[in-house]
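No value in this document is a laboratory result; all are computed from the given coordinates. This one's a predicted model, so the numbers in the text were calculated from it and none came from an experiment. Cβ atoms are built from the backbone, for glycine too; each structure is taken alone.
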Structure P
Amino acid sequence: MNNILENALKKIQPSAKEIDELYALFARIKKYLLDKHGIKSQLMGSVAKNTFIKDNRDLDIFLFFDKSVSFDELEKKVLAIGKDAFVHFGGTYEVDYASHPYTKGHINGCEVEIVPCYKLKSIKEMISAVDRTPFHTKYIRKNLEVSQRKDVLLLKQFLKTIGCYGSDLKTRGFAGYLCELLVIKYSTFEGVLKKFSGLERNTLLCLQNQRNNIKKFDAPLIFLDPVDKNRNVAASLSIDALLKAKYYSQKYLEKPDGIYFEPGAFRKKTSSKKSLESLLKNRNFYCIYFKRPDLIEDILFPQLERFKNSLEKYILSKGFALNNSFFDCCEDKKACIIGFDFAVEELSYFVHKNGPDLFSHDDKTQGFLNKHKNVYFSNGHYACFEKRKITHAYDLLVSLKKKEVQKQIAIPKGIEKNLNREFVILNGKNLLDYVNKGKISKNVVCRNIAGGKTITAN
């Protein structure tokens, strides 16, 4: 291992003291859960596999329930047990939702999740998605060499630095489990990067003879789960995250540098007020700003993405082109924004419309001639100019408040109420006002306003 990697490891590898403290805290919680509630628990996640990055103090504690316990009963029990444990240890908590509701919070400065699963002998008995986790942990502990843990840390930090680590629905990057499997398959951190640098779309990877399952998946990257042949571990990975990993892997291999392990090294820098003003002045940038619905991120972000895509189609259908579009949540978690960078802010009042072929003599041709005045000939077609109902980007977004327009757009139920209650259109000066008042951070604007190819209806 070269000096660059050794120096990076010194910054990200947890100390023996940190590891001991985490295991000691888990031991206390485990004993309490067994003594007070008579339930067995195990530690899962990266701490259990010794693949966690320094100062990422997360304990994923799984409670094991018999298969005879119903879903409803399991949900009630795990919430009651979880809340009691957090209170007992003087922690803070909240209820979150995945396959089941569960409690998460902080105890002694450590992030703790108390999650239910069923006690199973085989993955074939799986009842819910979280039931895979114990099998994942067991597989990694058995197949990942002790020496390869360092390579997993390096890979995770590399992906964090370039902004594509994490399988949450906002990041849509590489999951920790996927990183571990990649190191098992390609042996070292640099071995994984060499594979990344030559990746093609729809690449299939596996650790066992599972290639007969390929027809079940359509994704930028397919890595078959060694413990569940019906699952693609990389299912949540976006094409952009994959391409980013490929690009930076090539760059690192060409010229290795410690900067690839420095947090925030490739993050867009926050602009000053003056440079942000200049940036907005030269862009046709608009935001729809509305109160954030009371939804967890795994539900909210897919709905925001669907709404953004639906709005994008509506905008394009009206003749506008977009340089970029995005959705985001303000850092105080109080509001959502959906942004559009229009290629042109205002369209011409008239639009050219092609009609039927000049040699057509059917009812459609006559209908076109009856409907439109001042018809002319253009490239073998009847043609005309039509008046646009909306010519300005601002007016187009204002029209979203009309019920008849909303019927043309698929607004997800989770955000429909908040959107109809109130949304604000921000552009230029009033967007800067929101930034200056702290309603939107400069980080949110700057990380989204740049980039993207022009999006047109064609």
Structure Q
Amino acid sequence: MATTNEAPKSLESILKSAGGPVNLLRGSNLGPYRFPVIPPEFTNWRDEVRAWKDGCALLEQSYHMTELHLRGSQVIPFLSEIAVNKFDPFPVLRAKQLVLAGHDGYYIADAIIFREADDFFRIVGAPFASDWVLYNAEKSSYDVEAKKDDNFSIRSGTREVFRVQIQGPNALALMREVTGGSLPEIKFFNIGEFKIAGKPVRALRHGMAGEPGFEIYGAWDDQQAVREALEKTGEKYGLRKIGALAYSTTAQESGWVPMPLPAIYHGDDMKPYREWLNSYFLESVASLGGSFVSDEITDYYVDPIELGYRNVIDFGRDFIGRDALLEKANNQRRTKVTLEWNDEDAAVVMRDSIFPANGTPAKFLNMPMPMYATFQVDAVMKKGKVSGISTWPSFTANANRFISLGLVDLEHAQPGSEVTLLWGEPGSRRNTVEKHQVREIRAKVAPAPYFDKVIKTGKH
């Protein structure tokens, strides 16, 4: 990254110096995303993982997510040009899964967008969505003002709101009690207003691991009173605070693919954006790792259709990437699945990573999150040929096994289909990756989400 005494280089110039995007990303020593501020564990990550399935969990969201605040009278027309979503209707106190695609239909980013008022919207998630929207807002002629609120990986201090999530089968009962019975009926992806410990808060009816939940947020200075009330009331409901290790495994159970590689590193259409991005942005320093290897950066990209976002796309109007995305929708090649890793194969890899039988160890299989790159893409094989990719592996204590999210060719995507995952990084140039042998791990295709979703009804 640039020092404070020199102007930061643009991503475009960094790519040229590195010899292209694959060289840049596969040579970066940045590891997987680390959740800032919160400890790895409050108790132990295994019981913390089980809490959102069997009891109740408090997940900290105040520090790791980037926010972008959009204000103005023309936010909806502006977003309609750059996002794939249906924005009619989008009333106040509603939220949507904002999905952004590039000019050729590849996925750039997704995030949650909250409509807080007629002229105030809040985008919350990984930085890639906020960066792309901010760039477009700065060059837009619409009445839109954008202000970025970075996450605590690169800042400290206070921010406008704190944010926590209560989820699990006991979440609704806890919330009813902590609000003194005044909890309003909040529909899925709607936002309710109420008080906790006398402090006004809002809550998005949501869920992160397939379980019902409430994403609660309020004034930063009010958080201590709210947290104390939640924790005290939560004692009778088995509430556990969730540390960074357990938090990192929530997405895999719910079937949401977090942080695929944004499709910004190729083509003339994205060149102005790469010139706007600089060395202070994660897009410039992130790493690309895993057993899937290609010289073409586009081979690492995914698209919104295969990620499962077809139903949120408004093909009835124009937006960036609309025609290319329609072509992908009409010719879908892969679909999202969960991959169940073979227990015996995973155990052998773990053993051989520590006690190698032939002198060269297997790639270390960390728990509960084995990722070792910002963007990890592993090859999924069928009959000796690549049939898809695997990403975001984890060990789930709710199933007592390793799973990952995959994008697999349709012909091999039926539940129960057997595939092989390649574990390791052949020819790695990164100091963060130890010398190792690539190993095969058998896997079976399972649905995504892995467990039945109950987040909309809250019923078990």
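Odds and ends about this structure:
- Structure from which 2.8 was derived, distance in nm of label points 7 Å out along Cα→Cβ at positions 96 and 400, options P, Q: P
- Origin of the value 44, where percent of Cα pairs over 19 Å apart, for residues 16-127 alone was derived from one of P, Q: P
- A value of 12 for relative contact order in percent (Cα under 8 Å, 6 or more apart), calculated from one of P, Q, originates in structure P.
- Source structure (of P, Q) for mean count of other Cβ atoms within 10 Å over residues 120-127, computed value 12.1: P
- Answer label among P, Q for the case where FRET efficiency 1/(1 + (r/R0)^6) of positions 280 and 416 (r between Cβ atoms, R0 = 35 Å, to 0.05), calculated from the coordinates, equals 0.15: Q
- Winner on Cα Rg over 2.2 N^0.38 Å once structures P, Q are ranked, highest first: P
- Among P, Q, structure where FRET efficiency 1/(1 + (r/R0)^6) of positions 112 and 288 (r between Cβ atoms, R0 = 41 Å, to 0.05) as derived comes to 0.95: Q
- Ranked by mean count of other Cβ atoms within 10 Å over residues 8-15, structures P, Q are topped by Q, which has the highest value.
- Here helix-only ellipticity at 222 nm (-39500 (n - 2.57) for each DSSP H run of 4 or more, over all residues; to 500) was derived from just one of the structures P, Q, and that gives -6000; the source is Q.
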